[in-house]
Structure I
Amino acid sequence: MTGDASMGDGLPGACLGKRAGVDPTFDEIKETMRRSAAALRDADVPYALGGSVAAWARGGPQTCNDLDFVVPAADAQRAQDALAALGMRPERPPEDWLLKVHDGPVLVDLIFELSGVDVPSALNRAELLSVAAIDMPVLALEDVLTAKLLAFNDHYLDFTGPLQIVRALREQLDVAALERATAGSPYARAFLTLCEELALATRDARAAR
């Protein structure tokens, strides 16, 4: 399946994660995405566009936060080196599930472990889409949302971003698959119940999939 998200803004005026005066513009994120995808491709690093930008690539809302690429653990250092060769500043964070690079104001996360998602399987499921005029693998919507929902806990429970994504992309979402992948999380169950109450994902639609 191929598509073109080069002109898609998702919800009018929506911008996930925006903090005025702090975050990069979406145009800056998009340019870093294009340069990074080309560099990973040329370095023969398996990857997929992930996170909220992957949802935007499918027609969801813009994001004004960071940029995620999902890579195999064995290739994470090569991925960071490929982006550093473009002049991006590498960072090794204390977390043991990602590496980072900085492209001016844009933070790029190179993620090799996702909550509830097997990375090699997710990369195999990724679809090749035309995103901002560049063909690149894009993480499946269900994998993007599984990782987001399983990140919720007692200290972090903000449904705003995932709700905007589901509202924009509900026709593309396999809700039954999302329910199965997040079955152990009470926070994910609460989110999906809210989606049902808002008529974004009905019980009948879930049963029909």
Structure II
Amino acid sequence: MATRGTAPRRAKAPPAPPPERRAAILAAAQACFWRNGVRRTAIEDVAESAGLAKGTIYLYFASKEELFAALAAELCAESLDAVEAALAGRGTLAQRLAAALDAKIGHFHRLLAGSAHGAELLDQSAAIAAAPLAKLDRAFRSALERALAEAGTGLDAKRRAELVEVILAAGYGTARQGELAGRLTSPAQRAKLERHVGLLLQGAGSRSD
């Protein structure tokens, strides 16, 4: 208890788990959340799946919600790494942008499609993990705009930002069509997305490939 003239003590943040243990806990959490949904998953389930004591999970994560937020942040970081790799890869600008769209938009569509609780996972992500998702969206847009600038498209910053919004709409639309058709990962869907992006680049007056 704080005395007069002294600041109240702040609760210590839980220690960061070693990388291997963190990876095991998050993998177990993802398996449980995807199998049972967030509401029906308890810390005990994650502990059992990871082969750890319940107290060990609580040592690093104060609640199920904190664990879900950490998992979301990890998935966002993995997605952004894949986006950067796609943009740095080989191929035309349209092919690299399409690969980046798949690394972010297609990746999360596939993740949600892999669970019978996809709608709940999406809702819980918006409620619990809004911050890492918003950070990913900002970084994703920035990466796409940077790719357009580095490719020598001849577009100014305003037009690049506008083009990114249209390209994103094409990515979400193609992913949604693939989901409804049950062929999210088909080569035809990727080729369709590449054609759409190429047409958008041409329509914007891009001087790149």
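Each reported figure results from applying straightforward, stated rules to the coordinates on display, with no laboratory input. None of these values were measured; they are calculated from a predicted model. Cβ atoms are built from the backbone, for glycine too; each structure is taken alone.
For which of I, II does distance in nm of label points 7 Å out along Cα→Cβ at positions 83 and 131, calculated from the coordinates, equal 1.2? Of the structures listed, the value fits I.
Can you tell which of I, II yields 0.94 when Rg/Rh (Cα atoms, Kirkwood Rh), for residues 51-162 alone is derived from it? Working through the options, I get structure I.
Suppose you compute helix-only ellipticity at 222 nm (-39500 (n - 2.57) for each DSSP H run of 4 or more, over all residues; to 500) for every structure in I, II: which one lands on -23000? Working through the options, I get structure II. As an exercise: mean projected area of the Cα convex hull in nm², calculated from one structure in I, II, equals 11.5. Which structure is it? Here the read-out was taken from I.
Ranked by distance in nm of label points 7 Å out along Cα→Cβ at positions 59 and 147, structures I, II are led by II, which has the greatest value.
Can you tell which of I, II yields 3.3 when distance in nm of label points 7 Å out along Cα→Cβ at positions 43 and 195 is derived from it? It was calculated from structure I. So distance in nm of label points 7 Å out along Cα→Cβ at positions 123 and 179, computed for just one structure, reads 3.2; which one of I, II is that? Going through each structure in turn, the value belongs to I.
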